[in-house]
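Structures given as structure tokens follow.
Computed from the coordinates by the stated procedures, all read-outs in this text should not be read as laboratory data. Since we're looking at a predicted model, the values are computed, not measured. Cβ atoms are built from the backbone, for glycine too; each structure is taken alone.
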Structure 1
Amino acid sequence: MLLSGVGDALGYRNQLWEYNQSGPAIHQELQELGGLKNISVELPDWPVSDDTVLHLATAEALATGKAGEELLHEVAFRYVEGMKDMEGRKPGPSSILGIAQLHPRTEGGYRVPYNPEATGCGAAMRSMCIGLRYPRPDQLSLLVEVAVETGRMTHPHPTGFLGAVSSALFTTYAVQRRPITTWGAGLLEEACPVAKTLVKSAGYAVTETERDWDYFTGKWKW
């Protein structure tokens, strides 16, 4: 998680690089700074972005040892708190909208309305620690459940929350020393079916989610 935060701070570069779409331009600026070895990642020049703030929020909730709905309310609460620490950061529109709609510790308050435009990567960015919390193969269904439900607190579209499943799952695969050439197949054949079953059993936005499901899995197959 520390290295994730360092990488985030480097890539963010205090708002300067996050939306720079030219890799060569970024590499040129990096060389002008003297290269990576010349950078000390510390404040005020290298803050972490919203992604690390919310990744820490996920991890802090998981570290309480809570489970089930109690855990989901804890995550929602910490996302709301984390959104108060966004000065100088650039949270995406789905994250802003989703967290604004959370009502932690009220019935159903960790769920937000389905959003057909919530297809971004914000949920994936904060989910790696879920894989650290549930690293064993026999914890797959628990990992997927937590990734899906925390992911769709802001990204209820499957392209968004299945990104959270991917981040969490691939972290467990790394812990398990699973060959990287098998990770994509594991996502499609092991985790995504579990996620789809979970969505049906949860009974929330089932029709919309199933309608929009195939784009994410189709891209992985391609």
Structure 2
Amino acid sequence: MAAWLNEWAAAFAAATPDCLHTATLYPEPEAESYVRKAVEAGARVFKAHVQVGRYDPTDPLLDDAWGVIEDAAVPVIIHCGSGPAPGEHTGPEPVAALLRCHPRLRLVVAHMGMPEYSEFLDLADQYDEVRLDTTMAFTPFVEELMPFPRSQYPRLRDHADRILFGSDFPNIPYGFLDAMRVLTRLPGIDDDWLRKVFHHNAARLFSLSDG
């Protein structure tokens, strides 16, 4: 399935202007082969969904595949937090174990790692290539269930260069602009932080023009 999805995503990106070539992976004997093929074909970002895929990111069947991605410095969007519902392999511990083996992986932790916000920020403290995205975080929809700790707001400023705006649009229970507005209302946030999060950080990570 992952190999087929990678072929479909490559064709879609080739036919769709401004769409990054994406790919995915799953713990299976063929993983290293089709991950290498995707990288050689120009994949710009991988997606790993530990919760939906119900797999351990440290599964030995993925070790060589992670090595290929790490060496190629291709970013990986990884859904690994325990929200909205915990999974068998969600939470910061499996990701910490993965990073101990592959410390140069360019992981972008989806949803700010909700609800383990603090723990995933700790990983960003430890590993220079760990980033977080804001998908759904800070919105009233999520704040009612899994609020971002007020004590952690200063750490958002500390990691201004490694937080990226995410939207999950259109699969969200609120308006697209709402996902942007909530960031402008965070305490202690200035325009420089917003420019980095909304544009500059992603442009740098994916080597896009600032045009």
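Each of the structures 1, 2 was assessed by relative contact order in percent (Cα under 8 Å, 6 or more apart); the largest value belongs to 1. In this comparison of 1, 2, the computed figure 17.6 for Kirkwood radius over Cα pairs in Å is attributed to 2. With mean count of other Cβ atoms within 10 Å over residues 63-70 computed over the structures 1, 2, the top value is the one for 2, the highest of the group.
When mean count of other Cβ atoms within 10 Å over residues 7-14 is calculated for each of 1, 2, the greatest value falls to 1.
In this comparison of 1, 2, the computed figure -11000 for helix-only ellipticity at 222 nm (-39500 (n - 2.57) for each DSSP H run of 4 or more, over all residues; to 500) is attributed to 2.
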